[in-house]
Structure 1
Amino acid sequence: MRQIVLASHHGFAQGLADTLEFLGNKNIPHVICAYMDDMPLTDTVENLFASFNPSDEVLILTDIMQGSVNQAFVPYVGEHVFLVAGVNVALALELCLTDEPLSNELIQQEINTCLQSIQLINTLIVEEGEDDE
């Protein structure tokens, strides 16, 4: 079974979960909004992983690469546990909707594809306008 975890500082993970549901994601993620209550993050993560079957495929999407939320998941990374930092809506949607078994190669391919969608529109408008003359 695939488990999806969205984890962030404060409420970003819940907002991302809501957006993914709106866009058609049916795989309900586990959401961790860190530092919004008194529960230590390490305890929250430990309890979550204790609820998973060891054979589960786990996809963890976090907000900031060197952040404390991402670092709390590093000890759990393994053959069937994938940790992706710096997530955005496009990447989360692609990874959550894929039916293929997760692999390092598949996830890296989706990251590379989504990186191409991050653009400064101001420069695209200028470039487009220059071609029109």
Structure 2
Amino acid sequence: MSAIFPSMDWLNELDAKLNSDERYANIAKKWEGDMTVVIEPQGNLKERRVFYLDLWHGKCRGVAELKDVEEKKAAFVLTSSYDNIKLIMTGKLDPMQAMLTRKLSVKGNMAVMMRSVPTVLDFVRCAREITSEIL
């Protein structure tokens, strides 16, 4: 458990974590919607990274690194600079605060996202728990 964020190894660890975490499975049991996360280059990150997660009823049905955000038509597309994602991953920026202040842009059904705040927060908890090293 020492994959560097953001990397495919890290994404695979997140996949395993989401599928083995009982708390996440319970909190996210009603979640229906895949997600693409776009990390814009900044600081130590020199090129854009695009991660895809197929999230469904408390499980992750698959992950992928995409060349382009258009490769998959995800229900949600989250976009942020590397520095802001890093703040979220290290617990220095609350993900909901990041959305409200547009440090994290969200495309998709915001009503679903706002009704699902506990799911969003627990997803971030899982991501933080596997993130020990950051680029």
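Readers should treat all values here as calculations from the given coordinates under stated rules, not as data from a laboratory. This one's a predicted model, so the numbers in the text were calculated from it and none came from an experiment. Cβ atoms are built from the backbone, for glycine too; each structure is taken alone.
Here distance in nm of label points 7 Å out along Cα→Cβ at positions 100 and 116 was calculated and came to 2.0; which of the structures 1, 2 was it taken from? Going through each structure in turn, the value belongs to 2.
Taking 0.7 as the value of distance in nm of label points 7 Å out along Cα→Cβ at positions 28 and 60 derived from one of the structures shown (1, 2), identify that structure. The value was obtained from structure 2.
If helix-only ellipticity at 222 nm (-39500 (n - 2.57) for each DSSP H run of 4 or more, over all residues; to 500) computes to -13000, which of 1, 2 did it come from?
The read-out comes from structure 1.
With respect to relative contact order in percent (Cα under 8 Å, 6 or more apart), the largest value across structures 1, 2 is given by 2.
In terms of mean projected area of the Cα convex hull in nm², which of structures 1, 2 is highest?
Numbers: 1: 9.7; 2: 7.1.
Largest one: structure 1.
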